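The data blocks that follow each hold one structure.
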Structure P
């Protein structure tokens, strides 16, 4: 793959960002015969499933996250495939009512995706002992606990493995890299280490982008431009292009981990250390804006959370620690600035976390866990910063002809669940509509 392109090369569409939304648009357009250029700010190194690689590709743009417990630690992955390479592979269906309010029906795309992508609950042999213990505790607490759909190929997944947290190197976890490769097989061009900085506008219409490719400025032209740089990256590009007047507010779907030790849990030698796929099962309480799931974490991440809240006495307890994710639907707020992001919890957000944490503590008590503590919060789903209904129309078009958006920034409001499947649906819908327009 060349590190540069001839700037006179002609394209039908340029897509900035290779996460689920952008990669799906690229695939649909390439399959339709369009000349597609896919620009990705991060690199394209093979996923190794290591903490070191995760630290290299994961950007943490939150401001003040290490100073006080109400500021968000926001994580995004700058690599081909975007944050889908590091997420926990949970396939939450799109919030139909949220999109129906804007005249958008994602059901056809969802049906197609369910037929073509790996999407099902984990088989029993891949559900780890910690997740099983938590499920038993949840059932004893009277909560509607159930297995979650995972975008994982069971035949390639390995029991006693947590590599999906760092980027699965075995091909078991689906990521948007699969779509990128499909698009390339149909003629699309991928250019990694290419950071889009500005949309080029001529005569009131988007005609291309400016980008830094390996640090060198280049201009690429196309009849259609799709920004898919994420809930943080896309509004920054629009603001730098003079197409967004304010630093926009957003939601982040923040998470805390509530953890406790079950010292009586008997584990086999190969199970020690809590090596298992996280979020195997859980429960969602839409009216309360709370979702719960098991959240077994690799040892370094667990120890970082314990140290952050001063629980140094629990640093050595990782092997038999039961962890529950508490995710909330947070209020839209904060700002995406040019170099920083500010998202502080509101009083309502904190109340939701308190409610969810009490539910998690009840589960852990039924599961026989002791020494329970709660982490500070973090988030990996920033979105709603360029929402449908205000900045975008129902076809994801901006007010600038030739310019569309397809990533988490387009989601019209928070709902507190992972957005990957929603973005795939939006990307399929947009890609097909752009292909029809020619």
Structure Q
């Protein structure tokens, strides 16, 4: 048996953990620089508050309904996520943390031990609520894809109250026929559009397709998804999370940038983020896109992007910083009030299948990069940085509605007065 435990509106729920005064109020969380709404609690959802909408467009609507607005408090979310995952780990013998608020469980050696999966699911929910004050949904399934579908039912379909189980064909049919095909784990936006063009609109309709035909029309992964929906376990966690073909890091500035040094610092920081993500999936960068612009709402819109091609594919943060320094003069323009910049690895290679070059040495230096990542993972991101990543208040993220960092900042530790 598999299970998926997923927090309900994790960012918004996390904001309520240490602030009981807002637990019964509608809460939304904004993205970087307070740009768009990225999380909506169930109470706010019932008010019709839209997700992924620019904050300024719905500001009056939020004020009308007395909605509590919060900036993204990543430090708090990361700590609460770790606490939640530690609680979940006690309830299985094989855990896979899929994202900041999702964890898969595989009960390998629990045959006959758990008599009532419903009761076990409620036990997991109660433990997480008691120890973290985070609401979660628990879905059990005979495959990982069906566990994901059961979790969808537990959180979003009426009558399940936070726990759902798919352990036979009848249970699967009841839930899958209520699921849109784009809700199926492993079915992306483009594939779901193609499926709907073939009149396949629900997960149940997808499960009725011939797997071999699906493989010819789409991919091996989609074929396996169809088999999983029919109770045939053939996917592992990593089958879904394939290495990304492109990796980007981009953000708008808290304040406009007018000097070349601040722009270089911001771009180099984005480059370091991209390099770390590239190393995490054992890839190498062949082509790097570097860009910056002012706001499209300015009187004169300026945007410049340059593509740098490495003679030898690399994952070295220093190589990426040098590439940014090389093209910076072609991107920067005097008088432009830069509002946004970013770096993207637009052509990636696998480190395992790299073709070496006889005349071009490999300067990746994996030992140095591993040391950099290890220290930052242990002591916090930003403990070690490149000199060019000079921190500047002019481009730091804007968070006007930031809640206290209750568990990661000594100044914000909750105080109890008796």
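Things to note:
- Structure from which -8000 was derived, helix-only ellipticity at 222 nm (-39500 (n - 2.57) for each DSSP H run of 4 or more, over all residues; to 500), options P, Q: P
- Origin of the derived value 16 (relative contact order in percent (Cα under 8 Å, 6 or more apart); candidates P, Q): Q
- Kirkwood radius over Cα pairs in Å from the coordinates reads 24.1; which among P, Q: Q
Only the coordinates and a few stated rules stand behind these numbers; no lab work does. Since this is a predicted model, take the numbers as computed values, not measurements.
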